[in-house]
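Participant: Pasting the structures in now, so scroll down.
Bear in mind these aren't lab numbers, they're just calculated from the coordinates by the rules spelled out. Computed from a predicted model, the values in this text were never measured in an experiment. Cβ atoms are built from the backbone, for glycine too; each structure is taken alone.
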Structure P
């Protein structure tokens with residue numbers, strides 16, 4: 001690697017020291033401090049979805065129409081998330097995990113507080129865009145930091161369950177809306193504002209916990225700060241000893257030889273992803289696009305499906321959404337240990353293929369008028385019990401199968417592509433099909449989401465990486481280790 005500023009060549013056992021740690025209080029701090037980013041996103045998206053009708057009412061004080069909320073507000077939030085992911089993903093790889101996961105949470109807080117204070121459609125759109133930027137940046141900074149701090153044997157279950165915690169926010173957002181929209185408790189122009197304020201309060205509490213999460217030692221030693229990395233790992237080991245009351249085993253494996261760089265040039269990062277790991281790049285795209293389509297095939301039109309085809313009262317929709325969210329969360333939580341025991345390939349392929357097949361069956365039952373609102377809800381909950389675990393594993397996959405120096409940017413790029421396609425193209429397709437009031441058209445929407453999910457499952461069967469229990473450095477050598485001619489790591493592809 002000829003570009004960048006070289007700071008020296010070192011030998012380190014830091015990855016082995018981190019991976020051999022037993023589970024402890026420190027790891028719970030990491031989960032609480034970092035993993036709650038997904039809950040905040042779920043809260044944001046579901047609050048807006050649940051209070052959209054109120055925002056469009058004349059007395060709400062926002063001046064919005066239903067079209068403004070379903071098109072501009074949603075699209076600008078998604079656009080902000082995609083841009084935030086790309087911008088802050090690159091900055092996270094360049095300037096460190098901790099700086100950026102503090103900055104991105106601050107941007108989220110700024111955006112959501114201003115959303116609560118808005119009094120015009122234009123400013124509402126701007127503040128939703130800013131909030132989206134913060135959330136998108138969170139994903140790249142958070143997932144990279146979590147994977148680099150959590151021991152290898154726990155990485156799969158932690159990542160899948162944390163990513164699935166989005167649906168805890170979904171449950172909270174749906175049920176919170178029931179209270180906030182009750183005009184006997186809050187005036188029509190106040191309740192929806194307090195919903196956003198509550199999100200900011202939760203975010204502020206997370207910010208205080210997050211201060212105790214250290215910088216990734218893996219990032220530090222690559223960027224010429226090995227002494228700081230050693231101090232961080234010494235402190236983590238001390239916390240683990242204190243909380244577990246046991247002496248730590250000797251780290252296994254061998255030393256890594258790392259030729260450090262203060263910065264890793266962006267062209268090298270891009271080239272490493274596209275040319276060194278083309279099969280993994282195809283895999284990441286297939287997984288992210290598949291999960292984006294299956295969620296858009298159902299979630300974005302869920303309320304419309306219930307009201308148009310089953311004549312569900314609009315006031316009851318939040319309850320159905322809360323049950324749907326609970327099924328998603330339980331799927332990610334209960335299936336997550338299997339990603340470390342059964343393995344990545346069978347679990348990712350299985351959840352993608354099974355959820356796709358079950359959605360086709362659900363679509364056929366729907367087309368044949370064999371479902372009512374309750375049996376439809378049951379079928380959808382079963383489909384997404386598996387789909388949520390698979391979708392969460394998409395983030396796990398792109399976080400662990402690319403080199404350390406590219407990790408945050410890779411998460412950002414795949415997130416942006418999947419979210420961009422699912423959040424822009426998806427709603428345009430699915431909303432038209434659902435609002436057609438044709439059972440045949442809705443079946444086509446379900447089938448499209450199912451087929452994309454099945455393609456993701458097939459891609460996992462062919463291109464998936466056996467990563468369970470293995471060090472990140474073995475799954476994908478850091479570029480600096482490759483430059484130092486270390487022979488470690490899995491083959492490129």
Structure Q
């Protein structure tokens with residue numbers, strides 16, 4: 001098998017070989033692809049060959065994901081250079097992602113990820129429920145470096161794109177199952193059926209079950225187990241040869257037990273001893289943990305003529321998380337954190353794609369109306385108090401963008417991108433100390449007056465940002481491309 005290495009010249013830096021591009025030939029064969037000439041990505045919001053895109057991209061296809069046993073999106077960390085994709089502390093479904101060291105560690109509602117996550121070009125604004133299980137996936141693309149001109153200001157570190165499979169024109173049914181250690185049982189069914197020559201429906205359902213690696217020695221519950229049910233249904237319709245419509249709905253329910261802390265240093269009591277099994281815990285906060293995430297989208301594409309294509313992407317998403325984290329790993333409420341998160345969003349994007357002999361590109365507008373809220377307690381038995389915090393953030397965002405590629409010669413190409421974003425944000429924060437080391441009234445605890453109000457305010461602010469991009473690429477040969485970008 002031939003190997004191709006695509007190199008990049010970063011602005012102000014030395015030449016560096018992007019080994020990911022060499023790996024992509026093996027890691028992301030799509031529909032029988034065997035070389036970079038066959039790998040198609042949509043990093044610039046349009047389908048292009050990977051070797052022609054002046055962006056540092058890793059594309060990992062369905063076959064590679066299956067071969068490596070990837071169960072969820074965190075598997076990207078083992079297969080993508082410069083990327084850290086992990087589950088958040090104490091969580092099972094909250095995503096923490098960094099690319100080239102840029103990201104957002106705290107998943108609270110007042111903080112936004114530094115790495116954008118997209119499912120079929122739909123922006124997923126909140127990290128809760130974003131540890132996507134890998135099923136019914138065509139490929140996953142990881143775009144390294146700022147992607148603001150095409151994907152907005154929340155991609156200062158990069159972007160991750162989860163691309164699902166389209167429906168087959170022939171009846172299909174695929175059943176998969178796996179059994180592993182700790183009674184791990186993974187079951188998956190995908191299928192589609194054509195109801196007419198131009199109309200197909202399909203779906204996928206996946207169940208992931210596993211006993212815990214450890215035990216909660218206080219409650220007897222499993223620790224580090226897995227209990228996830230995920231599903232997706234979709235319909236594709238082509239009322240005319242030049243019009244295609246895709247409707248999709250997905251839902252994930254994760255009832256895996258919470259992941260509490262593990263002591264590295266022994267406490268003052270026998271309950272605070274360091275346990276020999278790092279997956280065991282003596283947490284006393286409980287084992288209630290639930291994550292629900294769902295969304296629906298409608299994508300309409302109209303081929304206006306041979307050169308122009310119009311696309312509309314409408315989407316709604318909703319999520320809710322109830323969780324508990326026992327940081328001290330003892331039955332006492334030395335440092336217990338119960339929490340609740342909820343979010344919903346509506347996004348609308350219109351794109352106009354064009355493709356002429358020596359100029360290609362996309363222009364469009366984007367709108368987001370998002371709401372995120374939450375509450376968490378910091379229960380401190382040693383101090384006899386609980387610090388309760390709750391709040392919400394409402395965001396309305398508008399953006400206009402364009403990205404154009406000019407073929408200056410057969411081998412020399414100039415890429416120009418720009419985006420202008422307007423955000424209107426309103427946030428509310430309330431934080432107070434309450435007597436008694438039990439849940440605060442903010443999380444359904446005993447109703448009592450605050451001992452001390454630490455924060456109580458509502459504020460709003462508008463933001464605007466212009467994010468440009470320019471890239472100059474040159475094809476040294478048919479298989480070797482260099483580029484400089486800013």
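Participant: For FRET efficiency 1/(1 + (r/R0)^6) of positions 145 and 313 (r between Cβ atoms, R0 = 25 Å, to 0.05), which of P, Q scores largest?
Facilitator: Going through P, Q one by one, FRET efficiency 1/(1 + (r/R0)^6) of positions 145 and 313 (r between Cβ atoms, R0 = 25 Å, to 0.05) is largest in Q.
Participant: Out of P, Q, which one gives 0.35 for FRET efficiency 1/(1 + (r/R0)^6) of positions 41 and 153 (r between Cβ atoms, R0 = 25 Å, to 0.05) as computed from the coordinates?
Facilitator: Computed on structure P.
Participant: With mean count of other Cβ atoms within 10 Å over residues 177-184 derived from the coordinates and found to be 11.1, which of P, Q does the value describe?
Facilitator: The value was obtained from structure Q.
Participant: Separate question: Tell me which of P, Q gives 3.7 when you compute distance in nm of label points 7 Å out along Cα→Cβ at positions 57 and 385.
Facilitator: For distance in nm of label points 7 Å out along Cα→Cβ at positions 57 and 385, the value 3.7 is produced by structure P.
Participant: For distance in nm of label points 7 Å out along Cα→Cβ at positions 97 and 425, the calculated result is 3.3, so let me know which of P, Q that is.
Facilitator: This figure was derived from P.
Participant: Here semi-axes √(5λ) of the Cα gyration tensor in Å has been calculated and equals 42, 26, 23, so which of P, Q was it run on?
Facilitator: It traces back to Q.
Participant: Out of P, Q, which structure matches 25 when relative contact order in percent (Cα under 8 Å, 6 or more apart) is calculated?
Facilitator: P
Participant: Something else: For the read-out helix-only ellipticity at 222 nm (-39500 (n - 2.57) for each DSSP H run of 4 or more, over all residues; to 500), a value of -1000 was computed from one structure; give its label from P, Q.
Facilitator: So the calculation was done on Q.
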